[in-house]
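These are the structures in question, set out in turn.
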Structure 1
Amino acid sequence: MKKIFYISLLLLLNVSIAQTLTIQSFATGLSGTVDIAHPPGDERLFVVQQGGQIRIVNTNGTINTTPFINLSSLIVSGGEQGLLGLAFHPNYATNGQFFVNYTRASDGATVIAKYTVSTANPNVANTAGTILMTIAQPYANHNGGCIRFGPDGYLYIGMGDGGSGGDPENRAQNITQNLGKMLRIDVDNPVAPLNYGIPPTNPYVGIAGNDEIWAIGVRNPWKFSFNRLNNDLWIADVGQNAVEEINKVASPVPAGLNFGWRCYEGNVPYNTTGCVAVGALTMPIAQYSHSEGCSITGGYLYTGSLYPNLVGKYVFADYCMNRLGYVNEAGEITYTSNFAGTNNFTTFGEDINGELYVAKSSTIYKIVDTSLSNSNFEKAGFSIFPNPANNEFFIKNSNGFSNLKVTVFDISGKMLLSQSVENESNKIATSTLSSGMYLVKLEDKSGAFYTTKLVIE
């Protein structure tokens, strides 16, 4: 039986990443999950529920009973409305500020508001907040909802085109309206009578056009994210009837871009009446037709250390499909196999280590690569013996080593054991581990990481 398992493992390691990228349940018992964020330097995940609550998910997947905050009395929820976005201030550790995007119950307007965490309890926020901006919504759909702090310290706000279908009033190309735009504001330096400031490099400062606008021509940028390593911006814009698109803006991200809607849906002409030349538009790095999905759910470019095969890949999903996709630097899309029993993916999350999560309404899944590439481990001269192991294993390095930290994870990314080793005679006991495949991560004195696979028989 053990021999059969090991042969099967070897076959598994020779298939492509599209076949080995999968998901594993991490946290359950949620409701209406639409966003996941974490404060800088914080291992916890903060989960936005469309109905108005933000819940805290701990590193072991448990969910705090008491919500971080409950704003359900302020919002209207359902369809594309509700509590939609969350962003923690870059200096959250000292100022305790976080920001939310919600649909106001009284009139359906989009509200961007600031709140603070309790000074007495880091698991609970103060319920008194400050409204920064209000944007009227003519329809109930295309609210956008995503908010993120950029590397410049400003708050970016993704605003849909106001709804209906086909952007009937052409709001996305109208620079006197905030709908169909990427907005950018300064939350640290408000200028009366506003509760925020205007970054001086916003493109319409001092000329015709709304000062809050950073870029125009988006339809419904449901999710966007900044690459935490190089600051590139990735925007997943939900399409109309034919095309879903992914936009990449290389750092330093320039202001004043036009992403093309409603002139183009992706790179396909939609309504080009009165439009600028196509050469003046920023076209997507990747797109797919509605034969492959119906509504893109944007994710992140992978920056973690557990799965080297994913490095440099932008991972996304589609609300109508039961799989993940990823985009490489050339803009080529690859899809995973279909997952059993899961669909309607609504959002992604990134933890403190750059590992990725994807969620549907009730469940958060950890994204894992079961191939667990070990090329960097071997190139550094490391090896594990015996492998497969039973009750213990040892670390060997042809170049010698000292003061290594050894951590063992299961393939969902859950840490199972950790210890320091001084030399090759120090054993790592594995008698508590069940038969199966694991990930071993080594960290040297310089902070460099090396990963490999371990099989327990």
Structure 2
Amino acid sequence: MFAKVYNTEIKIDHNNVDGLNRYSSDLMAEYKQSIEEGLDVEKYKPLFEAVSSLSNGEYKTRMSDVIYEMVINANMQQGYKYNEPSTLKEIKALRKPHSFEASMPDEKTFRKKLLGAWTGRACGCLLGKPVEGIRSNELIPLLKETCNYPMHRYIFSTDITDEVCSHYKFHLKNKPYADTVDGMPVDDDTNYVALAQKIIEDYGRDFDSENVATAWMKYQSVFSYFTAERIAFVNFINCIQPPASAMYKNVCREWIGAQIRGDYFGYINPGNPEKAAEMAFRDARISHVKNGIYGEMFAAAMISCAAVTDSIEDIILGGLAQIPSTSRLYEAVMKIFDGYKKGVTVDECFDIIHSAYDEHTDHGWCHTISNAMIVTAALLYGGGDFGKSICCAVGMAFDTDCNGATVGSILGMRNTVDGIEECWKKPINGKIHTSIFGVGTVDIEKAVEKTFEHTKF
């Protein structure tokens, strides 16, 4: 009987395997990613296209492996103008400092700030979650049709009639609308804040990247992770450790996944954006490279700054001061910042972002840079008003729940929980549902107490 088992021929179903490693199904995304990184692969475009067009199977997988080897061994393009390292030492060497007047809050105020940050992240995420994946050509008409344009409130289930649904290709039924939830529903944006708290609980403030990888495997299933994170998770299982786990067959290595993971490191380092960014780096490098890493460092540093200043400009510039000034992310964020200072309107800013990145491709829609531009725009044009800012973030489309969550976290920290109107807080009901093993539903006030314990205050 055992001989029969042992002699059974093992066959790999390449159609199903690709659902986890996705490399062979996303070769054109790899091509675009490589070009943007400055790799000299343009001459291989016909090969990328030819292999991409093949039917799924062993031959396509093997040819994709050949392409991967070409990518990792490719030379840089002549005259490439960006310098984008993925090591902390090199990143620090390319920063442009920004100093500003900071005022450390007293303990009572800081606790309110932490409560605002946790709550604000949930509010922004809930605002964007029902329309995650919709494109602006449908989002804007939907908002207009439901009397919510410019966006100024949650979308409710009562907005989504059969007649409304008939006008859009995007699936609108059975979404987590604000009037149908009991707390923040499970979402990766909020999972990561609770997961970061577990990492600090388990390993302390001096955790390393390997600790993060271990925590990922310990506390969540692979299906709780997406894009770059899921690829990295599979790499961990296959004994590919950080930082190699961020690169190996990872077409999503500069996508938004890390940018949504850095909030907690900002929470526990008020007024110390460098430390917040350094912790974010340790987290990001397990799944991302270059601008993917910078996105998390940028977000964490902004939140750290938001704890000690009300100046939106200083929050943004303080975040930028922690990433290479020679990077595409820095350049893109400064384009939004400088445009705002020169009088570019919010509608014009919308057009600038949408002309630079194509939201109709996964690579454009889910990229760190496109979404960091939206976060920056929402902070500037929102003028410090919580509701206006998260609505601006979601109303610009792209990754709606992620951007709403990041802006909500920053403004919640800046404004305190008292600066978030009740209409935004009520659906959250003081709790966040997670998919984290052993955590389940997070009581926000209790999470804030743990956060304070982890703070070097």
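Looking at structures 1, 2, which one was distance in nm of label points 7 Å out along Cα→Cβ at positions 26 and 42 calculated from, given that it came out as 1.6?
It must be structure 1, since only it matches.
Quick check on the output: 15.6 is mean count of other Cβ atoms within 10 Å over residues 82-89, derived from one of 1, 2. Which one produced it?
Source structure: 2.
Computing distance in nm of label points 7 Å out along Cα→Cβ at positions 242 and 338 for each of 1, 2, which one ends up highest?
2
Out of 1, 2, which has the highest value for distance in nm of label points 7 Å out along Cα→Cβ at positions 98 and 386?
The structure with the largest value is 1.
Once mean count of other Cβ atoms within 10 Å over residues 154-161 is calculated for every structure in 1, 2, which label goes with the largest value?
Sorting by mean count of other Cβ atoms within 10 Å over residues 154-161 in descending order puts 1 first.
For the read-out helix-only ellipticity at 222 nm (-39500 (n - 2.57) for each DSSP H run of 4 or more, over all residues; to 500), a value of -16500 was computed from one structure; give its label from 1, 2.
Corresponding structure: 2.
Starting from the value 25: which structure in 1, 2 was relative contact order in percent (Cα under 8 Å, 6 or more apart) calculated from?
Comparing all candidates, it corresponds to 2.
Throughout, read-outs are computed from the coordinates displayed, never taken from laboratory work. All values reported here derive from a predicted model rather than from experimental measurement. Cβ atoms are built from the backbone, for glycine too; each structure is taken alone.
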